[in-house]
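Participant: Pasting the structures in now, so scroll down.
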Structure I
Amino acid sequence: MCKNIAVFFGGVSSENEISIITGTMVCNVLKKGGQSVLPVYVTQDGQFLCGDNLADIKNFSGGNIPAAGSIVFAKGGFYMLSKRSKLKKFLPVYCAVNCCHGGWGEGGGISGLCNSISIPVASAGIFESALCIDKYLTKIALKGLNVPTVEYKLICDISDADGIKDFPVMVKPVHLGSSIGIVKANDSAELSAALSAALTLDSCAIVERYIADRREVNCAAYFADGAVVTSPCEEVFGGDILSYDDKYSGSGKRVFPAELSQELSSRIRGTTQYIYTALGMRGIVRFDFILEGENVYVSEINTVPGSLSQYLISGNYSEFCALLLSLIAQARKDCAVNSSKMLINTGIINNFISNACKIK
């Protein structure tokens, strides 16, 4: 059996560049592990491209898009297209890994696409992806699970913020990740400016109470071999906020494992496992927490975390490759179980006369 592993990255998202870093890393980890890899890059205007040179991050320097063939999907895989958009070779896909940060890629689109054409996905499913990319819906779901989050207000129009009087506050676009658009506002003027920018980037924003004396702690989880596994915790450090530059330009700091009491570490890892299990999650998911003294709040849930949280869940790239293969095996098992379920036809169509649906 051909065991091509399709690695999706890029996407119609402001996080396209970060996704290239994650996707090319995963491609090369799997390649070095002896796997057959099909790099699939999704451009910011929604084109799907496939080619070996997409696995080399250098080919994307300067904003370039490497020359690669367009593809069209079919059951069990995809066809390469000729320059005249004619079907060429069919490439079967054994399993897919989703490395698309943000947008519909992380929001359930890649999982939905693969599900619709019978390709197993070793990543988060449609439901948890669509839920967790929306910070507002995440808070609603966590409230139902009795998991604390920081107090907030949903803002979809700047006028909705008129009642906010207690400052400072945090402004967060509802659907964006990588700290894009996140701003600390110290007064009404700064809040208005921050919301204007956020609503240019996204449909809505949430305004949260700012916690000055806080700690930011992350914990990752995955499901393989029938069990949920959680990582040790890490603590990350930035300025007033953990910015894009803190995360990706080396200005931020991290301590791993985090210097936490055993009780606090166990509580964070337990909350991570509880949410992951309650939502029936799959794939590698990173949970971001805010600590205010002994109070623990869930800040965000990332179903496609940067570098797929390799630095949290494995000691080196060889171990990470083995972990990815265990996730692929689990995805194949899940797909087989779902495919074995019975589909029924009720016969109701037989109750309609031949011209019942014609429009006169």
Structure II
Amino acid sequence: MNYKSYIQGITPYEPGKPIEEVQRELGLKRVIKLASNENPLGPSKKVRAAIAKFSRNIHLYPDGGVYRLKMKLSERLQVAPDQLIFGNGSNEIIELLVKGFVEEGDKVLSSEKSFLVYPLVTRTLGGNFSGSPMKDYRYNLEALASLVDDRTRLIFIANPNNPTGTYVSRNELDDFLDRIPERVIVCLDEAYIDFVDAPDFPDGLFYVKLERKNVIVLRTFSKSHGLAGLRVGFGAGPRELIAYLHKIRQPFNVNSLAQQAALAALDDAEYSARTRRVVLEGRRFLAEKFAQLRLNFVSSQGNFILVDAERDAEQVFRFLLKKGIIIRSMKPYGLPTHIRVSIGLAAENRAFVRELGKMMKKIRKGGDLPL
């Protein structure tokens, strides 16, 4: 078989373990999943009603132009309809960007500890990925700009960043964009923007409305709207760039139920506000508890926190898994003792902290983790 060498060397993306699999493997009745940055509230009532109402029509192909959702979002965001593109999650638009602008040997840049899909998609399509070193778990935009050369086609900036939860400020981003040639596309991936409370955080749509020709913003309905299982995201950018991406996207790429659910989600301000409240309160609670446990953690603007568990992250993952709590090991990100924990409901956060506290007590007494 004539396999492509640059694909053979890729390590596939590993999603978090599903609850049902953990229950079956370990014989647990209750499992708390705090691994995949999902919305702990579940889908809203309005979303469930919209899905039930439209389910009788799933024998029909979806609206390939995503017209109603495009019109509503255009009005909400104050960008023109032809500046929007929708995808099967924002991940699909990441792939469209690489497909559209990167040829074999071209360069894609980001940070060394950012979303793993950036290097994965780049290498799948034969591009060269480079990640600049972070500084205090933050994107170092000066170092990132220094990597730009004649073969650079794309730069991804996750803001806030996954898995660190850190962000780049408005002034930092302004200075960075001024240094980047217009031929290089800068993608601002804002999947977690709804959980930001930092006053100097830059809204990427500001640059789109300034009509910068090389900036595209990605957002998703997976997080604050609770639609991760339906996969719907969108990009906003210059008309010419968006029209170009439409040439290579698959027809009917956003399914009917996802479109109806997203429309309903946009009308459910109460649910979005409750989600934000749960996340911000949970984030403060976990930060306080990590400090009490004398654990180093990274201040986050996302719906998750990165924390150093002081032991091999895979061991910590397995220990907590047996307690019915799923978190995420950060070994694939080059952080061998760090774990990432998503913000859950108050009771779930307390259960996690309780088991983490027991684990740390055992470790600091010199004991081994029973695995």
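Participant: Given a computed value of 7.4 for mean projected area of the Cα convex hull in nm², for residues 87-214 alone, which structure among I, II does it belong to?
Facilitator: This value belongs to structure II.
Participant: Among the shown structures I, II, from which was the value 1.9 of distance in nm of label points 7 Å out along Cα→Cβ at positions 311 and 335 calculated? Could you put the intermediate results ahead of the total?
Facilitator: Values: I: 3.1; II: 1.9.
For distance in nm of label points 7 Å out along Cα→Cβ at positions 311 and 335, the value 1.9 is produced by structure II.
Participant: Using the calculated result -11500 for helix-only ellipticity at 222 nm (-39500 (n - 2.57) for each DSSP H run of 4 or more, over all residues; to 500), pick out the matching structure from I, II.
Facilitator: Values: I: -9000; II: -11500.
Considering all the candidates, the number was obtained from II.
Participant: From I, II, which structure was Cα Rg over 2.2 N^0.38 Å = 1.07 calculated on?
Facilitator: Working: I: 1.07; II: 1.00.
Here the read-out was taken from I.
Participant: Here relative contact order in percent (Cα under 8 Å, 6 or more apart) has been calculated and equals 22, so which of I, II was it run on? Mind showing how you got there, number by number?
Facilitator: On the way: I: 16; II: 22.
Going through each structure in turn, the value belongs to II.
Participant: Ranked on mean count of other Cβ atoms within 10 Å over residues 119-126, which label among I, II comes first with the largest value? Let's see the in-between values first.
Facilitator: Working: I: 23.8; II: 19.9.
Answer by largest value of mean count of other Cβ atoms within 10 Å over residues 119-126: I.
FYI, it's all coordinate maths here, none of it is from the lab. Here the structure is a predicted model, which means the values were calculated and not measured. Cβ atoms are built from the backbone, for glycine too; each structure is taken alone.
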